[in-house]
Structure P
Amino acid sequence: MTGLAGTPDEPQQLLTELRDQGCRAEGLEIDLSDPDAPRRLFDAAEAALGPVSVLVNNATYSMPGGIDTLTAEQLDKTYVVNLRGMALLCVEFVRRYKLAAPDIAPGRIINLSSGQSVSAMPGELAYVATKGAVEAFTVSLSAEVSSLGITVNAIDPGITDTGWISPDLKAKWVKESPMGRVGKPADAARLIRFLASPEAGWITGQVIHSRGGM
């Protein structure tokens with residue numbers, strides 16, 4: 001979907017689009033800063049769709065904050081969603097997967113990063129700190145759960161145009177891009193689909209930079 005960044009009806013539009021394509025899809029509004037959110041989210045998912053074999057951690061929180069303006073509040077608000085929320089979702093996924101296996105498909109955890117190990121992002125220190133931690137968490141978690149048949153990988157999709165990029169900024173990045181464009185949501189979606197598939201069963205503990213050479 002494009003052109004829907006931050007619109008109030010974006011979740012419902014996404015559900016409608018998925019259902020129109022024949023997918024079973026449900027939605028739930030939830031605050032991932034709530035430590036109980038993972039349990040409630042998985043309860044709802046299992047009630048609607050059955051046991052969960054794939055977890056994609058794509059939720060994120062970001063607010064501008066360079067070294068001169070960075071505060072404890074900014075760090076805490078970013079941490080509870082980007083790192084703690086992600087980690088607790090993984091905990092709940094693994095716990096329930098142990099109970100359901102081997103009656104469900106091989107487990108897949110796919111975390112979204114932002115390329116903090118590739119390039120700097122000045123003015124977004126709280127965000128980059130938590131996203132860098134996501135990459136480290138991914139690598140170590142993969143070693144812990146591989147014996148359960150769960151793979152864990154992270155994707156850095158690079159600059160992705162979901163409707164938030166201004167025309168001037170987009171023109172700048174397109175000029176700098178070796179492939180002459182910025183990323184599209186479909187670029188990340190195709191990689192996620194592959195990592196969730198049986199064909200990716202030998203890939204784990206990786207941070208995959210899918211950013212068109214930028």
Structure Q
Amino acid sequence: MAIQIPSAQAGGNGLAVSEEVFGRDFNEPLVHQLVVSYLAAARSGTKAQKTRSDVSGGGAKPWKQKGSGRARAGTTRSPLWRTGGVTFAARNRNYEQKLNKKMYRAAMRSIFSELLRQGRLVIEQELSPSEPKTKSLVEKFESIGFSRGLLITEGLDMNLLLSARNIPHVYVCEARSLSPVELVHSDKVVMTPEAAKKIEEALL
């Protein structure tokens with residue numbers, strides 16, 4: 001069974017798409033898991049400090065074990081000493097969370113379905129301006145009632161990318177490199193019919 005994505009142009013033709021992708025129930029826990037997994041994978045995890053074994057020096061015992069009246073010490077690089085190592089030092093860490101392909105596709109279908117239900121997803125036949133000029137793209141946005149959100153194209157479109165980069169809160173993305181975080185946070189998502197079909201094929 002097919003459902004219709006409305007056109008961004010008033011009175012324009014929409015696009016018939018599969019209900020399997022754009023007509024699913026909203027699975028909030030799964031979408032939350034996808035967003036958390038995506039943000040966690042973006043963390044660098046490169047924080048690191050030196051333990052007593054990483055700090056240079058400290059190989060020699062500073063004084064003999066007994067008879068000096070001072071506390072026992074085997075190295076000058078103990079965390080108790082100035083210039084010593086750090087107790088429980090931070091280490092490089094991988095924050096990635098496992099999310100298999102089936103869960104990813106189900107979550108993305110849920111996001112697109114909810115965007116369509118809320119009226120935040122529309123189709124525009126021709127997004128790319130004839131030349132890389134911000135002014136012409138702004139005029140295009142005004143004609144379709146778009147001010148901020150995400151533009152999805154089938155492939156890399158330099159005219160659109162160069163024209164949109166100076167417009168605040170407007171982001172351009174290829175269909176093959178969608179971010180679930182941008183989809184969830186976007187006020188409105190506008191995509192070309194070719195991009196919609198590509199997304200549909202990938203998520204079926």
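As an exercise: helix-only ellipticity at 222 nm (-39500 (n - 2.57) for each DSSP H run of 4 or more, over all residues; to 500), calculated from one structure in P, Q, equals -10000. Which structure is it? Of the structures listed, the value fits Q.
Which of P, Q yields 11.1 for mean count of other Cβ atoms within 10 Å over residues 88-95, as computed? Considering all the candidates, the number was obtained from Q. Quick check on the output: 78, 38, 20 is Cα extents along the principal axes in Å, for residues 72-135 alone, derived from one of P, Q. Which one produced it? Computing Cα extents along the principal axes in Å, for residues 72-135 alone on every structure in P, Q gives 78, 38, 20 only for Q. Tell me which of P, Q gives -1.12 when you compute log10 I(q)/I(0) by the Debye sum over Cα atoms at q = 0.15 Å⁻¹. Derived from P, not from the others. Tell me which structure, out of P, Q, gives 0.50 once FRET efficiency 1/(1 + (r/R0)^6) of positions 8 and 192 (r between Cβ atoms, R0 = 25 Å, to 0.05) is calculated. Checking each candidate, the match is P.
If relative contact order in percent (Cα under 8 Å, 6 or more apart) is computed to be 21, which of P, Q is the source? Source structure for this number: P.
Read the figures in this text as sums done on the coordinates, not as results from a lab. Just so we're clear, the structure is a prediction, and the values are computed from it rather than from any experiment. Cβ atoms are built from the backbone, for glycine too; each structure is taken alone.
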